[in-house]
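The structures come next, written out as structure tokens.
Rule-based calculations on the coordinates, nothing more; no lab input. Everything numeric in this text was worked out from a predicted model, so none of it was measured. Cβ atoms are built from the backbone, for glycine too; each structure is taken alone.
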Structure 1
Amino acid sequence: MAELDTSGGGKHKGGKVRSKKASTRVDLTAMVDLAFLLITFFMLTTTLSKKKAMDLAMPDNSVKTSQLPVAATRSMTVLLGGNNKIEWYVGEPGKSAPTVDNYGKDGLRKALIENGKKVAETHAAPDNFMIVLIKPSDKSTYENLVTALDEMSITGVQSYAIVKITQPEIDELKKQNLY
């Protein structure tokens, strides 16, 4: 609260009579309390940063399920190699020539879009979507896997899976100096 102090200098004997000077004193206790209340309120009501996470459904390994047959022309396999490179092929391994590519819009994304369109054009309505198998190698990084999953989300691939890489596929990566 503000106070007004009216006790100006006293009367001295034999001196000039001077006018009283009013001094003011402002009590800032209430303002400090309000500032701390506002700081506390904003600290409790704001969110600092939200976690960025992608939903990933992993199957239960303890339950054995039967596998449905899938046409080889509907599947695309993406092998994650070293040096931020990938190798992909459509169909069965060894029957189609693998392509070495990189990540990004001119690499993996372009291949996913083009192969997805081919599958949609050549197959009937219930089976007109592409299935992508992502196979990370020991030489690939976690960032490579996350980038590949991001590309699946960006291109709208309906069905994809992370699968263990096989020895023939590792040998293929070694031929291309990606392992």
Structure 2
Amino acid sequence: MSDLLPTIETERLRLRHLDLTDAGRLFTIFSDADVLRYYGMEPHTSSSETEQMLAGMIEGVESGAVIRWGIVTKETSDLIGTIGFHNRAPRHRRAEIGYEIHPDYWRHGYATEALQAALTYAGQTGEMERIGAIVFTENIASQQMLEKNGFSREGTLHRYMRQGDRAHDVHVYGYTTNKDHADT
């Protein structure tokens, strides 16, 4: 599996393939209500939920349906989150980006560093010309990070996602890897 997805090194991070041994650490992330507040899913209540989700991520990478890395700090080798591309449409050279970081690592620039690395990868491969992002309107921090990294808000989808028993509006963001918009 590690051959399907390159490891990416940044100044402070390593984006690496995920494996089933990551389930325990990912459970601490995906069971945290603060992490999932704007995620469109409920916090995991059992490690088996996380194991099932992780197996699906790995299967998606192996089939080419998704690209998903574990985000690891070089300093401690701690897995602090994941980042990657889903809803891929290779024919149209587009995908959506998603990410989450453990709260202990918020506000240290790790999400930005991982986002920049993932966008660089997308541009270098030539497989994705358009990267979209769907963000709850209440998630100001994520909106600001996307905008600082070249994403443009393109519109609002009303009652687009449900979390718990409530419908949420989301903003749609777009980023193009080919800034000259050439038709290639």
Q. Who wins on distance in nm of label points 7 Å out along Cα→Cβ at positions 87 and 111 among 1, 2, i.e. which is largest?
A. 2
Q) For mean projected area of the Cα convex hull in nm², which of the structures 1, 2 scores highest? A) 1
Q | Entry that produces 2.3 once distance in nm of label points 7 Å out along Cα→Cβ at positions 79 and 143 is calculated, selected from 1, 2 | A | 1
Q. Here Rg and Dmax of the Cα atoms in Å, for residues 71-158 alone was calculated and came to 12.5, 39; which of the structures 1, 2 was it taken from?
A. 1
Q: Match the computed value 0.00 of FRET efficiency 1/(1 + (r/R0)^6) of positions 23 and 103 (r between Cβ atoms, R0 = 35 Å, to 0.05) to one of the structures 1, 2, and report its label.
A: 1
